[in-house]
Structure 1
Amino acid sequence: MRRSRLVQGKRIGTTPDKIMQIGMGFWASKVLLSAVEMEVFTELAKHPEDLTAIEARLGLHARSARDFLDALVALGLLQREDGIYRNAPDTDLFLDKNEPFYVRGILEMANRRVKSS
């Protein structure tokens, strides 16, 4: 939705993009925080797999699993090639609980705060 407005004799185009990005920014973080809570990245670090195997391994509902995993792909947290999902390199390093640089603690704290508000 693009609107044009006359300001001090000049026509400027405006959009709600910035407002919407801020207002909906929690969606991306909630997808990440949910994946951390379910240990998606730790499981995929053990073995990249296809959708059906991941659904079974993590107990994901078949109806929403593809959208959830593809949201993680769109965010750059997972990669999907030929139907196989795997961690992105930074995700593998920082979101696998078996790695020394695991940052889950701070993300779990953020998730608890989001849930309690």
Structure 2
Amino acid sequence: MDASDGLSFTSTIVRAPGGAAVLVLTGELDVFSAERFRDVLSEACAGERHVCVDLNDVPFVDTTALAALLRARRILRDQRGVLALARANDTVSRVIRQAGLDALMPLFDTLDEATAYLAERP
């Protein structure tokens, strides 16, 4: 698979026990997958109150991925919802924190912590 084909990641949307949508991602989120990642995030946010992005199997993110996350956060905020991030590795977590996104969307070590947090939100 050529990274330029935009297929450098896969995604699945599942429902957490508390009701939040969980977007499970696998692969790199970079300029080559940016358009598709934006579309997947938009789909995950459509009609949802809260969404958790599970980054457990994401080894790398770049600024295009961060921009897509910010866009999804705005969509959910307009719906009075919350975007949470979970299970980012050290490298991805560091990028998110250095960009200041952890101040805008909560970043959790575990999926259970993230979905419990979202379940407590109205």
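The numbers here are math on the coordinates, done by the rules we state, and not lab data. This one's a predicted model, so the numbers in the text were calculated from it and none came from an experiment. Cβ atoms are built from the backbone, for glycine too; each structure is taken alone.
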Checklist line | Per FRET efficiency 1/(1 + (r/R0)^6) of positions 26 and 58 (r between Cβ atoms, R0 = 25 Å, to 0.05), the highest-valued of structures 1, 2 | finding: 2
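For the read-out helix-only ellipticity at 222 nm (-39500 (n - 2.57) for each DSSP H run of 4 or more, over all residues; to 500), a value of -11500 was computed from one structure; give its label from 1, 2. Intermediate values should be presented prior to the final figure.
On the way: 1: -16500; 2: -11500.
It traces back to 2.
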Note to self: With mean projected area of the Cα convex hull in nm² as the yardstick, tell me which of 1, 2 scores highest.
What the structure shows: 1
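Taking mean count of other Cβ atoms within 10 Å over residues 18-25 as the quantity of interest, name the structure among 1, 2 where it is greatest.
Details: 1: 9.6; 2: 20.4.
Across 1, 2, mean count of other Cβ atoms within 10 Å over residues 18-25 peaks for 2.
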